[in-house]
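Enquirer: Below are structures written as structure tokens.
Read-outs throughout are calculated quantities, based only on the coordinates presented, and are distinct from any laboratory measurement. Here the structure is a predicted model, which is why all the values come from computation and not from measurement. Cβ atoms are built from the backbone, for glycine too; each structure is taken alone.
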Structure I
Amino acid sequence: MGPLSETTPQASVDTVLPLLRIDTVGKQFGGFTAVDEVSLDIKAGEFFALLGPSGCGKTTLLRMLAGFETPDSGRILLHGEDVAQVPPHQRPVNMMFQSYALFPHLNVRDNIAFGLRRAGMPRAEINARVAELVALVRLEGLEKRRPEQLSGGQRQRVALARAVARRPQLLLLDEPLAALDKKLRDSTQRELLALQRKLGLTFIVVTHDQDEAMTLADRIGVMNAGKLAQVATPRQLYEEPRSRWVAEFVGDVNIIEGQIEAREGGRLRVATQGAGVLTALAPRDLGGATDVCVAIRPEKIRLSQRAPASDSGAATINRLEGTIANVNYLGSASSYTIMLDGGGATLRASLANAARVSADAYAAGQRVTVWFAPDDCIVLDR
């Protein structure tokens, strides 16, 4: 197969086929299965995140897309053409590494221009594109500096400009912001998203940072043990996890185990261990399972020094009594650990600190009523 030519982003993309189709791709190293028959479609112009713990296979999958690893099975289709055996330099794909991999002996301008020169682009076009990219990533005035003369955020922007210089159809980013401190990471996330939208390129980012994936991605693929556990939008992933593992991995969650004791219309009554009988909406795909767990996000839990009034819909609310065991002040919110009566089960609740000084803040040792609606409960197969 000959080299794949450089094309313009998104405007020329076939709107019927996905830009990228990963078809039952597998990869083993010795007896270890790193990627286990993964299938996934990614649309042109999409910002997609691969999220998962260390060793889950996300970086191996990214390296196969880049051409640095060859699949043992399956196909990698770009515009319907299998590129699984195509060398990295012949793919319309570029990769930005976690270490940035800048050339220490080249200045900013020459680092960005490196790939364009290797591609044989005329000098005038190189100069015009480098100038455009320098302005786009806000590096004006730094063109003659070498990497060691730049801050971490500036080096990250040089690496990004170099990666997009040839206008790849697909840009792969391996933990691109991991080396930055939190404040700089937050601002760089916004810049990265704005750049992706402006260029119209398709980005795939590998990260173990859930906040980063939620901030950047149109969709997220959560990987575990070489498989895709779930692919969804950030909101769907958080509010509608398909498994207990995904619910526990993405964000903070309370998990209460129990057994279904009754099905009443679209609701379930679940006899739990340590929290009594809870009422929850019945999920569509639970099947005939009876051993389940109820997942409740901390911010869905309400606290009060008194039980909710009878006109508040109390008949449909799960109400529990307990004592606050611990309080953590986190600035924008406070996290409370509540020891429930009659069984030793605990729940975590998160409440926004809406006022600078709150007379209604709760303290350790205080008695409280805990309540949440059936809609706030996610019932999952245990």
Structure II
Amino acid sequence: MNIDFDFETLALDLGIGFIFDEVTLILLAISFCCLFLLVTVYRHFITTVYRKAVKDNYIQDEPIEETLPPVSVVVYATPDCQGLAETLNAILEQDYPADFDVTVVNDGQSDDVKDIVNLIHNTHKNLFITFVPDDAHSLSRRKLSMTLGIKGARHDCVVFTNAGVQIESNRWLELMVRPYAAGKEVVIGYCALDHYSPLSSMQAFDRVATSAAYLGSAINGAPYRANNNNLVISKKTFFANNGFSRSLNLHGGDDDIFISEICNKHNTAVVLASEAILYFCPNNPGKFHRHDKKSHIFTGRRIFKSGNLMMSFGSWMRFIGLGSGIAAAIWGLPSLIPAIWVAITFVSTATIMSVAWNKTALAIGEQLGSFGIIFNAIFRPLYNFYYGIVSLRTSRQNYTWS
């Protein structure tokens, strides 16, 4: 007795058929192309920060070719700041081969700030203090403090930071000033969140993604934002731009609107050596993140942010890749081959991108959990949309006359 097997029918019955229609093949091709672009073009951009950090760590021990200039360090201090004494001692003990002085801008004439500075001044005569009057209203106190600090600076090279930051290396000042000595007018550093100041999973990812966008853009020659807790500016460049004159009616803008005005690919450098990264610990990390995000969304509408274009590109590739892959898996039924192929592609992409995000985060001293990175990446556009709405509803709070 002869028994003929219909292998094609049997394969389909088992869900392993290899014959797909054109729609399934097109959807699979779209999904693969989008995810391929995600792990090549998009991944290359977000790891720009990691590669820069590796390079900076490699060259930080090389001999200094240029003569380092004298420096003025401006420290912004508010009445409720903590750790001012530790910050000042860490700055004053820097292993810097040239003259430098430190000026504390006392926002509000706090007696506590004044007492700390006077006490340390007994042993460090290069420490000075100025203040912002309590009755200074209808203006950004941070911008006024920075302006007073840079006006009183004794040298052209001015380094800005904040009271309470943790400076973990006595080479921080040297590493930040090296590009200035080589001819740059602005040097963008980084200030990470202290590891004892945890954020939610989405907040932590959003912080790293935002940093990767503006730092990566600056490294690629299109700077539009900096961190004013770790920033070097030429005094001449500051006043050539008339300071913060174009954003005096806003509380924010000192680290994005102003930076986008004065920075370009020729006069700006980024330093991400591990010994040049500072850390800070806000009293309420979650509240700080929410306020900071709303403020930058508002001021960000006034500037061109090239880094955000790449982030948008990644989001579109992610959504189209996932959507077309899921559609292919459904359309290809009863065969399970499309679903298996899509699952393998998704898992591989998620693994590659998770590794890339973690490397980028660690390069700037931030932390991301091993799980949830891809989930956060998928839903971050919705997170940004929510804060965009909130920023519009609270827009009056961004003006100095409010």
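Enquirer: Computing distance in nm of label points 7 Å out along Cα→Cβ at positions 118 and 350 for each of I, II, which one ends up highest?
Expert: Working: I: 4.2; II: 6.1.
Once distance in nm of label points 7 Å out along Cα→Cβ at positions 118 and 350 is tallied for I, II, the winner is II.
Enquirer: Which structure, out of I, II, was semi-axes √(5λ) of the Cα gyration tensor in Å calculated from, if the result is 50, 22, 18?
Expert: Details: I: 47, 26, 16; II: 50, 22, 18.
The read-out was computed on structure II.
Enquirer: With relative contact order in percent (Cα under 8 Å, 6 or more apart) coming out at 15, pick the structure among I, II it was computed from.
Expert: I
Enquirer: Can you tell which of I, II yields -16000 when helix-only ellipticity at 222 nm (-39500 (n - 2.57) for each DSSP H run of 4 or more, over all residues; to 500) is derived from it?
Expert: Working: I: -6500; II: -16000.
Source structure: II.
Enquirer: Ranked by mean count of other Cβ atoms within 10 Å over residues 110-117, which of I, II sits at the highest value?
Expert: I
Enquirer: Follow-up. Taking distance in nm of label points 7 Å out along Cα→Cβ at positions 158 and 374 for each of I, II, which is largest? Working shown, then result.
Expert: Numbers: I: 6.1; II: 4.8.
Checked I, II; max of distance in nm of label points 7 Å out along Cα→Cβ at positions 158 and 374 sits with I.
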